[in-house]
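Some structures are shown below for you to check.
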Structure P
Amino acid sequence: MSSESIDLENRRDRALLHAVADQRCEILQGWQPVLFIDGRLCSDADAGRRLISAGLVAQPGLGTGRWPARLTKAGEAELAKADQADQADRVAGRH
């Protein structure tokens, strides 16, 4: 991961990564990446920057326009690890 770390115990970040994995997100490249989910602007204005800086979502292409958001290998691994931990908590009755 990059310099910024993401706590995937945060349900919002985990839900955003699931939306990216489900190909429901786009990123608008500008002075700061802007994340769209299902065609709507994400209410968490820092989400795109945060997920890209953490190395979980790929940097969008050059130029203008919206680009499909996609997980990096690190993003896929972190999401799988967080989901596995969540499943273990459910089985153990901690959720």
Structure Q
Amino acid sequence: MSATSQSSKLAELRARTDRDLAAIINNALEIGLLLAANEPDADPAGVLHDRAADMYADTVMLVEKVENVRERQRLEKKLSHLRDALDKAAETAGASV
């Protein structure tokens, strides 16, 4: 196998891995958004909110690993939406106490 062929295969694998990582992050963010959207009375112990916060923390670290700039920006925007949802849920829970 020539060096050019190996380089091409490596680039193809890297692109596929990057797409897979972006898909995993996107799925985690979608689930986090759904969990964060629960009303405090539906999650009185805060278990769902805590899980959404954990997903946020995990994805913050992973988003910076996405090499495709457009995809990373899209995920960062969704990450920001999750942060906002978590903050709003915390405010709502604090106000109802």
Structure R
Amino acid sequence: MLENPGEMMETENMNWQQTVKDADEIKVFMALDRPDYTWRTISGIARQTGLSEDRVAQILSKYNLTLTRLSETPSASGSALVGLIEKVGA
């Protein structure tokens, strides 16, 4: 049973455009929000944004399980996949 059901609803209704303000973070979230992708690899986001893979991983870690989440299944190459919760579900 949830201790605070309102807290859960707040997380479910979070939208990255209302939450993310840092320029590097916005680049990462814009890459995740592209309509041609559901799941992205960290290396793919890094290539698209021009940020290092370490910086992308740091940003994704900050928002893990609030705005983003990791896929339970890796990519075909074995890389971790990450997606926006608003696109892939919690």
Source structure (of P, Q, R) for distance in nm of label points 7 Å out along Cα→Cβ at positions 41 and 73, computed value 4.2: Q
Origin of the derived value 1.06 (Rg/Rh (Cα atoms, Kirkwood Rh), for residues 25-80 alone; candidates P, Q, R): Q
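FYI, it's all coordinate maths here, none of it is from the lab. Nothing here was measured: the structure is a model prediction, and the numbers come from that model. Cβ atoms are built from the backbone, for glycine too; each structure is taken alone.
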